[in-house]
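I've put the structures underneath this note.
Throughout, read-outs are computed from the coordinates displayed, never taken from laboratory work. For clarity, every value in this text was computed on a predicted model and none was experimentally measured. Cβ atoms are built from the backbone, for glycine too; each structure is taken alone.
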Structure 1
Amino acid sequence: MNETNQPPQLPPQIPSAKPAPPQLGDDPAEREPIPGALGAIEAILRQPRRVMFQLRHPGAGGLIAKMLAAAVFLALIYGAIVGSFSGGDQWWAAPVKVAGGLLVSALICLPSLYIFAGMSGSRAGLREIIGLVAGLLLMLTLLLVGFAPVAWLFSQSTESIMWMGFLHLVFCLIATAFALRFMNAGFAQLQARSNAGFNTWVLIFLLVLLQMTAALRPLLGTSPDFLPVEKKFFLSHWIDCMK
């Protein structure tokens, strides 16, 4: 009896690994330049990867300047809402303090972010780090302006400084949390091997922001001095306000 030649049986195929995540610039829309400050606002909201891609290529300095200019403008708007609670000199003092406090906080925390990025194995240059911080400020101030109508309503219908301070603090923390999501996504694109440095920086940044509430007091209420004479930790300042 003749044996039939049967084809050799192949081993079962191993399931293919998950497809690699798309790289920056794979989408043609991400390679389009971002025109003007309004374009930067639209991009940071709808196409954050487009912002990250542009920060890696020539012309990033112009984009950083647009984002910072837009962030300062939005911070001044929200600061005016903060100042509307007390009126008087706070109409101009509060906007200056809010915008200046955010810029100073970012500047104070910038060196530590650059160092942590390097320690995490990232090859990002200083320009990319500055761009991510500028994007953080733009996202944060944009969200604060979104909360501005609610803050204005309460500022015109209550006289409680403690309640208004708590409300502004909640809005600031919510805006910061969402802005840090942009930073986290950008930090991941910097090819860092670990997020430990970024997580540490987030804690430092939050502490600096909170200390600014005491260093620039009063943001609410009135005072004969533009800046306080007495030094205080932010927790001590909050406890004194509650008393």
Structure 2
Amino acid sequence: MRFQSPLIPARLIRRYKRFLADVVLEETGAEVVAHCPNPGAMLGLDTPGARIWLEPNDDPKKKLKFGWRLVELDGGHMAGIDTGVPNRVVGEALRAGEVPGLGAHDTVRAEVRYGRNSRVDFLLGGAGQPGTYVEVKNVHLRRDGDWAEFPDCVTARGAKHLAELSEMVAAGHRAVMLYLVQRTDCARFRLAGDLDPGYARAFDAARAAGVEMLAFGTRIDRAGVRIGPALPVDPAPQAV
């Protein structure tokens, strides 16, 4: 997934919960309000003074002229903060047959109704094949070593998705929960069970029911975000 416009550097002043952030543009010193496409906790990514990268837009219909896309991390690493990016990245990779473990499929359909008034992120299909249901989650929490963790706050909706994927397995389908780690400084994946014990319990139950848990890193630069290598998922029970 490529950004539509070249990114420009800025410094974060403060982030608000309602999708807004005050920033200072490095090139001009001007203070502006940018759109922050992330409603989550963003633990460790919204520190005042952090160097960030904004995507400008010239759409006259949009009040905010900058969208926050990346955060610079130690050691030259990057993190993507846009929670809409993972589905775009995974969708592109699925259609190109570039997701290890999922291979090529005749059809890749997005936002298909299933479960209890839900829509699965992707439904993969092919002649003579049972459907493969794929949910995608954005991951950008890192607290310990090279572990990427999910979630960074309580997500009842996420636990619901795990239960619905388990129902698809019981009905004879393949079901996959795919965690896309939107930062380049992680090499392994596990749950943050202390932040959401309910999700950790739902994860353990879904894995026992046959839901496959896959995690992938990303390749991030100022041009865009692409799917990276598969990351090992902690095989131990995740509930604290």
task: Kindly point out which one of 1, 2 the value 47, 20, 18 was derived from, the read-out being semi-axes √(5λ) of the Cα gyration tensor in Å.
output: 1
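Between 1, 2, which one scores greatest on distance in nm of label points 7 Å out along Cα→Cβ at positions 90 and 202?
Working: 1: 3.2; 2: 1.4.
Ranking 1, 2 on distance in nm of label points 7 Å out along Cα→Cβ at positions 90 and 202, first place is 1.
For relative contact order in percent (Cα under 8 Å, 6 or more apart), find whichever of 1, 2 sits highest and give me its label.
Details: 1: 21; 2: 16.
Once relative contact order in percent (Cα under 8 Å, 6 or more apart) is tallied for 1, 2, the winner is 1.
For Cα extents along the principal axes in Å, for residues 122-161 alone, the calculated result is 44, 24, 10, so let me know which of 1, 2 that is. Before the final figure, lay out the partial values.
Details: 1: 51, 18, 12; 2: 44, 24, 10.
Answer for the origin of the read-out: 2.
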task: Name the one structure among 1, 2 that helix-only ellipticity at 222 nm (-39500 (n - 2.57) for each DSSP H run of 4 or more, over all residues; to 500) of -23000 was derived from.
output: 1
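Check the numbers for FRET efficiency 1/(1 + (r/R0)^6) of positions 114 and 170 (r between Cβ atoms, R0 = 30 Å, to 0.05) across 1, 2 and tell me which is largest. Please list the in-between numbers first.
Details: 1: 0.50; 2: 1.00.
For this comparison of FRET efficiency 1/(1 + (r/R0)^6) of positions 114 and 170 (r between Cβ atoms, R0 = 30 Å, to 0.05), the top structure is 2.
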query: Which one of 1, 2 has Kirkwood radius over Cα pairs in Å, for residues 42-137 alone, as calculated from the coordinates, equal to 14.6?
result: 1
